[in-house]
Structure I
Amino acid sequence: MHEVAGLRILIVVSSDFGELGTAMYMFEGTGISVHLLLPARLHQQNSQLAPHTVSAYGDAAQLLEKIRDYEPQLLLLMSGASLFFTGLLSMVDLQLVLQQARSMGISVATTDPLLGESLSDENFHPLGWTKEMFERAAAMQTGLRGVHHLYLSTMQSSQLVHSFFNSRVFISKEQKIAKLADLQQGPLNLVSQHWLFVISSVDYQLQCALHGRFAIEDMLQEKMQQSLGANRQPVLLAPTEACQSLRGRVSGNVVLMPFCGYEQFRALLITSEYVFYWNVMSNSVLLRIVNGGSVFFMDPGHLARHMPALVPLAMKSYYANAQLPMLDPQQVLNADDLADRARVQPETFSAALSAMQALPSTEALLALLCGVAGA
C-alpha cells in the first residue's frame, strides 16, 4: 500500500478545460486532497471542487508565490506546454518555476498532449498556427524535457515517462440516476434522453477555418434539429460566439452552453445517451469508454490536423488501433442507426480498455514521483 494520502500536491492548470478534467480524473475517489491553481476564467466556474482546495492565479509571480507558501512535495503542470502556449507562462517564467522547484526539493511533472512527439518542421502542419506559435511551443517542449511526463493513455514507460489509470472513475447505475435527477431539477431543464455535443474553442476555430463560420453554424443548427427529430434533447457545449449565433435560430428544447463547470460537465458526460466530439483526442472520451458510454466523432480535431504525424501514435496509445466511430457531419443523425453503431462499441474499445486497466494506479504513480516507500 502506497502511503500517499498526506502528500502536499500543487496542480497548475492551463486555460485548457481538458487539463482540469485530467487533474480531476487523476484523483477521483482516491481520498487525496490537492490544491488546484486555475486561471481566472476557469476559476469562475470551478471555485468549489471538493475535496480539493482551489484558488486563482494570473501570472508567474502569483504561481511562484504559491509554490513558496504551499511548499508542495509535488508540482503538476497540466500541461506545461499549454501554460506556455496559451500565454500564461513565458520561457523565462518556466525556467523560474523549475528553478524554484529544484531549490525546494519539489518533484515536478507535466502532462503532455503531444504524446512525446517532438515538434519539427517535418511533422507540423501550419493550419491554424503561426510560425511564432509553433516556435514557442517547440521551445517549451525543450524546456520541459527533464521533468516527468504523465499520460492517461498507454505509453512506453521510461524513467521520465509514466502512464496511469484510475479505476475509481467507474460510475454505478445508482450514481448515474442521481446525477440525472440533479440535472433535471437544475437550470438546464434536462430530460432523460439527451445527446451531448462538445466542440472546444480551438476546434470550433479550426472548423471555421476549414469550412467557413456560416457553414459550421448551419451544421450545428442541423444537428440540434436532427436530435429533436429523434426525440432527444440536444445539449451543445460550444464557444460563446457559436451559442449566441444559434440562440435565435434553433427552436425547441435545446440547451446551448458557452460555459460549464467541471462537475456539471461530468454529470452530462455520465448521463448522456451519446456524446459527439470534434476531437478524437479529447481526454473526456476516456470517462465515457471506461463506463461503457457511446461516443461519435465528427472530425479528427486540432491536434490531429496540426500534427498529422501524431495520428498513428494517438490511435495506438489511446485506442489500441481500433476503428473509431467517425460520422460524416453532413449525415443526418438517426436514432436507430446510432443505436446500431453504439452496440458494437464495447467490443471496439475492449482492447484499449484492457490496456488502460493494466496501467499503474494514481497512488503508485504518486509514490514513484515523490519517492514514497513502496514505489
Structure II
Amino acid sequence: MNQPKAIFINLLIPGLIALVFGLLVYNGERVPSFLFDIAPYLFYALSVLIVWVSWHFNRNRFIFVIVPLVLIHLGFEYFSASKATLLFIYGSIVYPIHLLIFLVLKERGLFSSWGVLKIVFFGLEILGFFYLLHYPSPLIQSFIDLKIFTISTYPLSDISVVVGLLVLFIIFAMVLFNRYLIYNSTFLLILCSFYSGLFFLKTAYATDMAFLAIGVMIFILLIRETYRLAFYDELTSMPGRRALIEDMAKLGRKYSLAMVDIDFFKKFNDTYGHDTGDEVLKMVASKLLAVTGGGKAYRYGGEEFTILFPSKDVDESFIHVDILRQNIANTPFIVRNKKKTKKIYINISSGIVQNSSKDKDAFGVMKRADNALYKAKEAGRNKVIKA
C-alpha cells in the first residue's frame, strides 16, 4: 500500500488545480468575463501543446487522453442540439472507460505494434460515436434510460453515474496500491473534474472551465513525468545519479555520505536470473528509501546506492546506515520457481565518510566513501565501515 503522505502529495497538485477552477466558476460574478470567454481558446491551445510535448517525449498516453476531450468540446460547440445531447450522453459513459484503459496500458511508442492498435482502437471509438450520433440506436437508448437510483442524477444518466463510480473506485484502488501514484492520482482528479463539468452543464462556463482544468492537470502531469524520467530510476523509483549530482551541488559545509552495495549480487543474478535480481533491487531500494536521520537515498548504478546526510557527522549517520544494514539482513526474500520456493537473506555493505577541508568537492568525498565500501567488502561483507 502506498504511504498516506505520498498519496496526499500526489493528489495535492491536481486537487488544487480543480479547486482553483471550481472557485472561479462559483465566484463567476466577481471574475472578469473575458477570462471565461477565452477559456475555450486556452483549452485548445494547451491541448495542441500537450500533443506536441507528448509526441516529443514519447508520452503518447496523454495524446489519447486530451484529444477525445477536444473532440467532445468541439461537438458541444458545433453540433446541432440533438447531436450535442447524444454526444453528452455517450461521452459521459464512454470517456471514463477510455480514461481507465489508457491509464492501464503501458507506453510502447505510437508506431509500435501496440501503438498502432491504440490508434485503431481510438479510431473505432470515433467512428462508433459518429455512427450513433447520426443513427441513434433505440436499444442503446433504452439501456441508457434505465432508472437505477431513486434520486435524480440529471443531466447525467443513471448508467453514466454507475460507470463513473465504478471507474472512480478502480482508480482510487490504484491510488492506494499501484506504484504509479503520479499517474493514478492525477487521473482520479481528471475523472472528478470531467463529471463535475458535465453535471454542472447549465452553470455558466462550468464545462469550459472543467475542460481547461483537465488540460492544465495533464500538462502539469506531463512536466512532472518528464522530470521523473530525468531524475528518477524507473526500476526502483529512487532518485537517480542525475538527482544525486544536483543535490550534491547544494550541500552545505557539513555532511556525510555513504556508498552502499548489495553483497554477491552478480552471483545472485547468475543463480536466480535477472528478473529475480530486479526484485532484490526493488526490495533493497524500498528499505533504503526509508532511511532515518535526515538521509536521502539514491540509486547510483547497478547494485550500488548512495545516501546523503546533510548537516550530519559520520558518527550520527553511521547509526542510521547500520540500522538499514540490519533491517535488510533480517528481511527474508522469497525466491519462487516452478518447483518450489526458497527463503534467502540479502546483505549489504557500506562505506561512510564525512566531508573535510581536504576534499576538493563532493565527488572526492564519494571516492573516499567508495574506498571505505571496498574495505567493508574485504572485511567479510555485511558491514558498515567508517573512514
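Values quoted throughout were computed directly from the atomic coordinates according to the rules given, and no laboratory measurement underlies them. As the structure is a prediction and not an experimental result, all values here were calculated from the model. Cβ atoms are built from the backbone, for glycine too; each structure is taken alone.
A value of 16.1 was computed for mean count of other Cβ atoms within 10 Å over residues 89-96; which of I, II is the source structure?
Numbers: I: 16.1; II: 21.5.
Checking each candidate, the match is I.
Tell me which of I, II gives 15 when you compute relative contact order in percent (Cα under 8 Å, 6 or more apart).
The read-out was computed on structure II.
I have 5, 23, 34, 27, 10, 1, 0 for P(r) over Cα pairs in 10 Å bins from 0, in percent, calculated from one of the structures I, II. Which structure is it?
That value comes from structure I.
Taking 15.2 as the value of Kirkwood radius over Cα pairs in Å, for residues 9-96 alone derived from one of the structures shown (I, II), identify that structure.
II
When mean count of other Cβ atoms within 10 Å over residues 73-80 is calculated, the result is 14.4; to which of the structures I, II does this value belong?
That value comes from structure II.
Match the computed value -21000 of helix-only ellipticity at 222 nm (-39500 (n - 2.57) for each DSSP H run of 4 or more, over all residues; to 500) to one of the structures I, II, and report its label.
II
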